[in-house]
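**Q** Down below are the structures I want you to see.
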Structure 1
Amino acid sequence: MRMLPNVQQRTIQPIITATVAPGSQVYTDEYDIYARLEAWGYGHQTVCHAHGEYARDDDGDGFCEVHVNTMEGVWSLLRSWLRPHRGISQDKLPLYLTFFALLHNARRRGRALLGQLIAALVA
C-alpha cells in the first residue's frame, strides 16, 4: 500500500509489473486506469459499480468469482482507522498508510502485535 503522486496508467504499470506475476487474473472496478491490463499481459475482469454490480457469478455455481470486495474492505478499514486522526497532512499520509498496512497484514492486536512490530523495526 502506497500513496501515488497521481493515478495514471504510466504510474501504476511499473508497480503492477513489479508485484503481480505475468498472466495473473486481475479483478478491478470499471475505472479506466485499468484498461491496459490485458495489453500488459494480465487477465482482467471488472465489476461495474456504476451499474450496481459489486460481484458476479460467471459460471453459475453460486460463488462470485469476479469481485473487488476484499480491497473495498481494506479501504473501509483504513478510513475507519484514519477517522480519529483528523487533518493528516499529505506529507505524513504515506507513514500512516505504511503503519496501517503493517497492522493489517500482521493480523494481530495488542500484545500479540508487539513481537511483529519489533521484528519489523529491526529488519
Structure 2
Amino acid sequence: MELTRIHHVAIICSNYEQSKRFYTEVLGLEVLGETYRADRDSYKLDLQVGGIYQIELFSFRDAPERPSYPEARGLRHIAFEVESIAEAVRELERKEIEVEPVRIDPVTGKAFAFFADPDGLPIELYEK
C-alpha cells in the first residue's frame, strides 16, 4: 500500500452556522458543496484548501466535547501553511481572533502560531 496524500480532514462542530462562517469568512476557505442529511439532522460542508486538500465540516446533534487541554491522545491539531506568519496573525487579529504568540520551530527554524476554531479545535499556521 502506498499512501499518496491526505484526502480530507473531518471536523465536527457544535454550531454549524458559526463554524461555517469561521471557516469560510475568517479563514477564507472555498465551499465545494453543502449537503443536508435529513436522516441525521446533519449538515456536511465540503471546503477547499489551496486548491488541493479538503475539509469536511459536520454538524451532529449532541456531539460530545473534544478534550484539548491538557493534551489528549489522538489527532492533536490541523496545520495550514502560510507565506508570512506575521501577515496571517495580523489578519486574524483584525478579525478579532485570539492568536498565541509566534514561536520558532527549533528543528526547522520556521515560525508558527496557534489559534482555535469556535469549538476550541487547535489550528496551527506554519510559515512556508
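**Q** Can you tell which of 1, 2 yields 48, 42, 30 when Cα extents along the principal axes in Å is derived from it?
**A** That value comes from structure 2.
**Q** Starting from the value 0.95: which structure in 1, 2 was FRET efficiency 1/(1 + (r/R0)^6) of positions 56 and 112 (r between Cβ atoms, R0 = 41 Å, to 0.05) calculated from?
**A** For FRET efficiency 1/(1 + (r/R0)^6) of positions 56 and 112 (r between Cβ atoms, R0 = 41 Å, to 0.05), the value 0.95 is produced by structure 2.
**Q** Suppose mean count of other Cβ atoms within 10 Å over residues 8-15 works out to 15.5; of 1, 2, which structure was it derived from?
**A** Only one of 1, 2 returns 15.5 for mean count of other Cβ atoms within 10 Å over residues 8-15, namely 2.
**Q** Right, here's the next one. Determine which structure produced the value 3.2 for distance in nm of label points 7 Å out along Cα→Cβ at positions 40 and 96, calculated from the coordinates; the candidates are 1, 2.
**A** That value comes from structure 2.
**Q** As an exercise: helix-only ellipticity at 222 nm (-39500 (n - 2.57) for each DSSP H run of 4 or more, over all residues; to 500), calculated from one structure in 1, 2, equals -13000. Which structure is it?
**A** Matching structure: 1.
**Q** 1.9 is what came out when distance in nm of label points 7 Å out along Cα→Cβ at positions 16 and 104 was calculated for one structure; which of 1, 2 is it?
**A** 1
Bear in mind these aren't lab numbers, they're just calculated from the coordinates by the rules spelled out. Treat the numbers as computed from the prediction; the structure is a model and nothing was measured. Cβ atoms are built from the backbone, for glycine too; each structure is taken alone.
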